[in-house]
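Next come the structures, one after another.
Just so you know, all these numbers are worked out from the coordinates, no wet-lab data involved. These numbers were taken from a predicted model, which means no experiment stands behind them. Cβ atoms are built from the backbone, for glycine too; each structure is taken alone.
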Structure I
Amino acid sequence: MTANNTKSNEHPQPTEDIPLPPPESEVTLATLALPLGETILTLNGDGRPIYGILQRSRAMTAQSDYFRLQFRGYARSDGTHWQPLEGDDSRFHAVYNLAWVRVDRPSKTVTFGPKAGVQASPGLAGCGLDTYLFANVIVWAKSACPEYAINPGMITMGQNHSEEERLQCHAFYAGQGFQFDWQDPSQRTALYFKDKVNKLLGVWNKEAVKEFGGEEMLKMLAGQDEARSQLQLQLDKLESANDSMKRALQKEKSTSQILTGVLILAAIFAIWAVI
């Protein structure tokens, strides 16, 4: 008895590469972003602390994950007086004092923004705020998608930029682990790039920018109440001393008036005796 074994040749059906959808716009994602919470920040750039509000927000869609940090200043303190901030320094802005990162899941890539670079508003420049914002969106990206690739970013400098400004720009990105290349002889445009998110650093000067937690706020309020109580006690003592002085002066005035009256009467009696 013979058995016929036949093999069926299975030919896989040819598949076509499905094109990836284009990344969602960060503008659209920004409109969808919901606040996650707020924190008080203290900036200590020039020795006079600046207090303000840091807001975290996030948008999640089927394709994207978008994380954003925004800061608005409240006031600058010189130790005894608070100077309220105004203009671009004091509001959540679409250009200044923010940083974001957009995660595109289909392509497994991330993009950092704003596209023009992280910029502090004029009144907050030099306080380390830009580095803090950029570093913290990097830290978030490293925790969310460490193996994703990074889309390169392009930076354009102004026409009259100085050598120092170019060095600062280079140091800003190199300090976070990016490679940095000028794209033209005049060094007006530069490309910053890295292959993987987990190779970035996410560091900032923790002495220049600090999160002002609830405990610190309570301590400051308690200190202010204690100082106010001490001032009130001193004021009460001064007012009591002033009242005592007024009473002494009034007593001395009354005594002086009595003595003056006695002397006048004595003089009158003396005149009468002579007459």
Structure II
Amino acid sequence: MPKTISRITTQKNSKQRYNIYFVEGNHDKYAFSVDEAVLIEYGLRKGLELDEATIDLIKKQDSIQKSYLLAINYLSYRMRSKKELYDYLAKKEVEPPHIDEIMKRLMKEGLINDQQFAEAFTITRMNTTSKGPMLVKRELMEKGIEAAIADKVINLYTYDTQFEKALKWVNKKLGNSKKDSFNKKLEQLRMTLIQKGFTSDVVQAVISSVVDNRDDTEEWESLVYHGEKLIRKHTGKKSGYELKMKVKEGLYRKGFPIDLINQFIDEEIE
């Protein structure tokens, strides 16, 4: 039996939602609430008769609209990939068929676009982090971006941009690093650059550039620092030739060049 809308009121806490009342005897009885968009779509008004099938359809559409607005709010903070949005709605316990409908609507409206998302994500990572392109690509894949799209947008990360970023990072780390040998510092930095996702040709070029600008004075100071520690450690247990070999072995393991090691031993150990 159809039911007649007797009254429609605006909710106190949400001006975009409306309470629907049906005639029941001599009274108005609250039936359900709908979003303004649903109200307009179905032309809900006082005196309109609704059958049960239409009421169920309106309630379903309102549920979808609620979830749609949830998605819009999630997108308002930053761009999202399709996977990110799908996972978010699933976490909010939105029914899978409703999620599919919402996703189609958002894609049609241009609010979800994995190509645009991937481009913006890559540019942001280039400008705000020290990550290389391979690591950025991995992040894109984890966010559900197709390999073909990830391969395409990662080309935004040019060789020159990589080199400039990697070299700047290496120089900063060299200035802040402990008194390790130059070779040890370089090996640690090389491994870190690879872990950060820079391509092998860029890593090699950056390391070669740093080698060309090596500070021999700083290297000697580092060697003296570690050499004196080794002498203090082994003096009393070793002496003469044995002490020299022990210090030489320790300094060599730390990556110092043999010519500087021999110079230090000749100057410091009798």
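When FRET efficiency 1/(1 + (r/R0)^6) of positions 56 and 160 (r between Cβ atoms, R0 = 35 Å, to 0.05) is calculated for each of structures I, II, structure I comes out greatest. Structures I, II were shown, and helix-only ellipticity at 222 nm (-39500 (n - 2.57) for each DSSP H run of 4 or more, over all residues; to 500) at -20500 was computed from II.
Given a computed value of 113, 41, 26 for Cα extents along the principal axes in Å, which structure among I, II does it belong to? Structure of origin is II.
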